[in-house]
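Throughout, read-outs are computed from the coordinates displayed, never taken from laboratory work. If you're wondering where the values come from, they're calculated on a predicted model, not measured in any experiment. Cβ atoms are built from the backbone, for glycine too; each structure is taken alone.
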Structure P
Amino acid sequence: METVLVQITNSKAYKLLEDLEDLHIIKLLKTDSQPKPKLSEKYAGKLPSDVANEFQKYVTQSREEWENRNT
């Protein structure tokens, strides 16, 4: 079997491909057309720096409390 990448340029073409799949001539594979951005890129700059710094301090303090909970 061979896999090919097809760009749909007309809405009727997708219906034709679905019909070919129904006839078991081809199999349509679902793919993401856009790669997913990294979370760091997606959310970069979303919080004001003062809020981000305060949150980072809170997370650091929480981690330290968690690590020292049994000592």
Structure Q
Amino acid sequence: MVDAFKGVLVSCDVPMAQFIVNLNASMPASERFIIRMLDPTHMLVLPHVAGMIKSKVEEFRKHNTYLKPQ
């Protein structure tokens, strides 16, 4: 029997992919969202968490952006 899942393809660089993998691993087993890692820069995730991933990535980037002192 074949299992089919609806998902969203996430494409990013390797460091951001590792951030998303660690975010997934920090969730309880029932709430994990990565369906399949396709390669180091592409993954298939559950569609209902795409917005949450985007907001966590934006928050991560905001906290890790260098601003030159004025």
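The maximum of distance in nm of label points 7 Å out along Cα→Cβ at positions 3 and 35 over structures P, Q, that is, the highest value, falls on P.
When helix-only ellipticity at 222 nm (-39500 (n - 2.57) for each DSSP H run of 4 or more, over all residues; to 500) is computed for each of P, Q, which one produces -12000? Matching structure: Q. If you line up P, Q by mean count of other Cβ atoms within 10 Å over residues 19-26, the top spot, with the largest value, goes to Q. The greatest value of Rg/Rh (Cα atoms, Kirkwood Rh) among structures P, Q is that of P.
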